[in-house]
1. Of the structures labelled P, Q, which one yields -9500 when helix-only ellipticity at 222 nm (-39500 (n - 2.57) for each DSSP H run of 4 or more, over all residues; to 500) is computed from its coordinates?
2. Identify the structure, out of P, Q, from whose coordinates relative contact order in percent (Cα under 8 Å, 6 or more apart) was calculated to give 23.
3. From which structure (P, Q) was mean count of other Cβ atoms within 10 Å over residues 16-23 calculated, if the value obtained is 13.9?
4. Here mean count of other Cβ atoms within 10 Å over residues 56-63 has been calculated and equals 11.4, so which of P, Q was it run on?
5. Of the structures labelled P, Q, which one yields 20 when percent of Cα pairs over 23 Å apart is computed from its coordinates?
Structure P
Amino acid sequence: MTDKKILLDNIDKIHTTEMGLDRIKRNLKIDAADVVGYCINKVIDKNCNIYKQGKNWYCEVENIKITINSYSYTIITAHIVK
């Protein structure tokens, strides 16, 4: 099974912490009420490049890079890629 398929098959497990919410909002300069939903929508985008390195998934789409722990499915951070 491909890395991308594994992540997409477990999309309902994706979550983040309170600190993660604040960090993602600050880094992406967004004011979304549902930050996890915002990130999931980016991950499921057909243009999203998903790959696994070490213990993390990396999801790159548009100018955003989202880091997700591959064991807990916790969104660790998200950044705007310059």
Structure Q
Amino acid sequence: MRISEVKIRKVEGKEKFKAWATITFNDSFRIHGLKIIEGKNGPFVAMPSRKLPNGEYIDTAYPLNEELRETIQKEIIEEYIREE
């Protein structure tokens, strides 16, 4: 699976939440709602999620293996840094 596009929308006025990200796979499948969060060791990507009635959050889209997770993280963070 190839990431064909990454879009970043920066967020102002938030302490750790830095930007929204959208990724497109193979020019045919798009995922909105990824978040770029500033962590202790630099920025990281949080998957799209929703809040459950009990207050917990659950990811609504996520990679099923570490290789794809690392690829998504790398591509999105690189684009975020390019746009700074």
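Bear in mind that the values in this text are calculations on the coordinates, not laboratory data. Just so it is clear, the structure is predicted and the values come from calculations on it, not from any experiment. Cβ atoms are built from the backbone, for glycine too; each structure is taken alone.
1. Only one of P, Q returns -9500 for helix-only ellipticity at 222 nm (-39500 (n - 2.57) for each DSSP H run of 4 or more, over all residues; to 500), namely P.
2. Numbers: P: 30; Q: 23.
The correct label is Q.
3. Working: P: 13.9; Q: 17.6.
Answer by label: P.
4. Details: P: 16.8; Q: 11.4.
Comparing all candidates, it corresponds to Q.
5. Numbers: P: 11; Q: 20.
Label of the source structure: Q.
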